[in-house]
Structure I
Amino acid sequence: MAITVFPKPVHRSPFKRKPLRMPGQSIQDEMNRLLEDRMIPIVVFVGLFAVYALNDWMITLGLYRPMPRFTSTVALVGIVYLTYKYFDFKRTAERLRMARDGERHVGQFLEDLRAGGARVFHDLVGDHFNIDHVVVSKHGIFVLETKSYNKPKNGDPTVQYDGERLFFRGTPLKWNPVRQAKSLAGWLRDQLLESTGKRFPIRPVVLLPGWFVELHTKDASEVWVLNPKMLKAFIEREPMMLSSEDVALVASRIVKDMQKL
């Protein structure tokens with residue numbers, strides 16, 4: 001999932017607490033620790049001594065003459081490059097971690113809908129893109145795009161929505177998640193039309209965990225932009241649009257498509 005940034009520096013996480021743990025997370029954590037604690041140190045240790053031993057043998061056999069200036073220059077360049085890549089990795093990892101936590105927080109809110117009979121799907125993968133969540137209920141089909149942004153260092157975490165774009169302190173976001181949500185809903189609509197022969201109404205939704213949304217338009221927008229806490233109430237206010245049979249049909253098609261991945 002693409003992560004966009006606000007025009008001004010941001011410093012506060014939008015999440016007040018960590019998301020609930022996922023099924024099998026303890027096992028996954030243990031697997032990660034197993035790799036990090038046991039395999040990686042051994043590989044690095046053995047690799048360094050193998051290179052050192054090879055260097056000694058080449059010197060002993062007269063195949064190589066030490067060149068400390070050259071090797072020191074290469075090492076210095078390597079250290080500078082490694083430092084740059086580390087901070088680049090750290091920034092990327094932080095963005096991905098926030099995006100992951102955002103989707104997990106939204107997934108927890110969606111459990112209330114599941115308890116009410118809705119079918120909920122996560123991470124539907126298309127061609128070079130993915131849909132974060134899909135909700136299928138009698139109130140309709142909803143494509144959910146989660147956008148996780150850090151909160152500003154000062155002031156309220158509030159965005160303005162004019163029905164087409166999001167603004168932060170009067171400045172439009174560089175990336176337009178509203179347009180993205182529309183495109184994802186259109187793709188799913190076409191997929192369901194092709195597989196079922198029916199054209200189902202699909203509501204695109206942009207969710208902003210930890211943010212308040214001010215609506216600056218009098219006309220109803222095709223795309224909802226909401227704090228995840230508001231989603232359940234918005235969906236339940238919608239009229240009944242799908243029969244139980246249609247809910248089952250759409251859910252079955254989505255499951256089959258996911259099984260092809």
Structure II
Amino acid sequence: MEKVLNVYKPVGVTPLNAVQKIKEVYPELKRRKIGYAGRLDPMAEGVLLLLIYPETKKREHYQKLDKKYEFTALFGISSDSYDILGFPEIHSGHSTIDKGQLTEILKSMTGSLTQTLPRYSSYRIKGKPLFWWALQNKLNNIKLPQKQVTIFNIRLKSLGNIDSVKLESTILERLTKVKGNFRQQETLLRWKNIFRETKLSTFQTAKFEIHCSSGTYIRSIVNEIGLESEVGALTLNLKRISVGNYTYQNSVYL
């Protein structure tokens with residue numbers, strides 16, 4: 001049996017769920033200690049490394065490996081979590097961005113950056129994850145942490161559009177996969193209100209690929225693109241395609 005299992009985490013599956021599923025698939029691992037290196041957001045999918053004891057002792061090494069992602073940004077709407085799991089808000093101004101403007105924004109994001117962590121994340125302060133402070137309306141009691149990250153490369157793959165009917169069905173279908181307390185029911189209601197009230201029949205999207213250092217929040221990158229372009233943006237889809245030399249093509253699918 002491998003010391004490291006490269007599994008493909010679907011949307012809605014937590015790392016702990018992944019460990020449980022692997023133990024079901026491989027009965028010989030039921031009594032083995034299994035940890036995971038790095039997390040993935042509930043709405044994200046892709047490569048997740050599971051470490052089988054004693055490889056769990058090298059967790060820090062695996063967590064520090066560079067990452068590659070493919071992601072889709074949705075323009076014209078923003079949210080407090082920077083993805084579709086947050087409370088959405090239609091942008092009041094322009095809702096589209098041209099390729100030239102987007103290219104210039106991406107250039108400014110390459111290299112070493114100071115990134116403020118999203119308020120809805122699992123990073124812990126005083127023993128509580130940031131999302132706890134946000135849900136309890138206690139963000140004023142803490143300072144959102146910042147970290148240095150490196151964007152080795154980020155490129156635009158394509159610009160496109162998605163009609164509102166398909167977008168609504170996609171969002172509602174993905175949100176129903178998420179388990180746990182993430183405000184799903186209220187979020188679903190707010191998305192339904194967005195689509196009931198909007199006059200837009202289509203929304204602009206853009207697909208990207210990024211190579212970045214460990215600890216980079218892609219949701220924050222997308223939110224920053226929305227702020228810089230003044231059109232608003234959130235993460236529609238996020239897939240981690242590699243962690244170091246571990247790729248999604250060689251993953252065990254859960």
Structure III
Amino acid sequence: MVGVSQSNKKINMSQRVMNSILCTICMRGASQGVKNKHTRLINGKPLMYFTIKQAIKSKIFDHIVVSTDSKKILKIAKSYGADGWFLRPKKLALNTSPKVPAIKHALVQAEKFYNKKFETIVELEATSPLRKIEDILKAYKFFVKKKANMLITGCKSKKKNPYYNMVELVNGKVQLIKQMHPVPHSHQSAPQVFDMNASIYIWKREALLKYNTLFLDKTSLYVMNEDRSMDIDSEYDLNLVDYMIKRQKEIHD
């Protein structure tokens with residue numbers, strides 16, 4: 001199931017139908033690739049600032065909760081309007097720790113703290129500050145429309161394609177990751193594939209608690225524009241996003 005972000009129509013949020021929605025923002029202190037990336041400055045603001053403000057301005061979340069193992073991150077996040085009262089256990093904050101168990105942990109903590117069940121959980125990645133509020137709203141609308149158990153976001157892959165120009169070594173032999181007959185002779189003739197952009201994840205409560213995978217029978221893909229799909233994973237990414245946000249501010253000032 002795929003949705004493409006093209007329409008500029010406003011979202012009728014009555015479609016929530018009394019659905020309690022929890023927003024989680026997971027941020028480890030010992031980040032790899034970019035040291036202390038969540039507190040690094042982008043146009044004079046900590047990286048986390050942009051995601052927290054997008055969540056608040058979307059006005060669809062009952063609560064916005066930060067999951068982190070860092071007291072410093074927690075303090076800064078709360079100063080910008082997110083909720084936070086617990087630190088993530090070390091076993092869920094290792095370099096090798098998967099993200100889904102940390103989100104489950106945040107959900108359990110939130111339901112205890114607020115004394116309520118959340119029907120939908122939305123994880124917004126702090127490393128994807130270029131998303132827009134409309135991306136959050138439209139992804140949620142698409143999730144509801146498709147009656148999905150889980151939703152991921154991505155963008156069309158324009159350069160790398162496992163059917164055409166991505167290879168692997170198998171027993172010392174170079175071969176395409178995905179085999180087709182005949183082999184596509186151009187990027188345009190290969191099947192369309194998508195890059196996961198690590199921006200927005202949405203679950204139904206039962207699906208999040210039951211599974212540790214993103215790929216369920218009813219997982220939907222919501223397609224975002226490429227210029228809003230950068231995930232900061234290196235110093236180069238950080239500098240590029242900083243430039244893009246400063247440039248956007250100059251254009252709109």
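Quick check on the output: 3.3 is distance in nm of label points 7 Å out along Cα→Cβ at positions 175 and 207, derived from one of I, II, III. Which one produced it?
Numbers: I: 1.7; II: 2.5; III: 3.3.
Derived from the structure labelled III.
State the single structure among I, II, III that was used to calculate volume of the Cα convex hull per residue in Å³, giving 135.
This figure was derived from II.
Readers should treat all values here as calculations from the given coordinates under stated rules, not as data from a laboratory. No experiment lies behind these values; they were computed from the predicted model shown. Cβ atoms are built from the backbone, for glycine too; each structure is taken alone.
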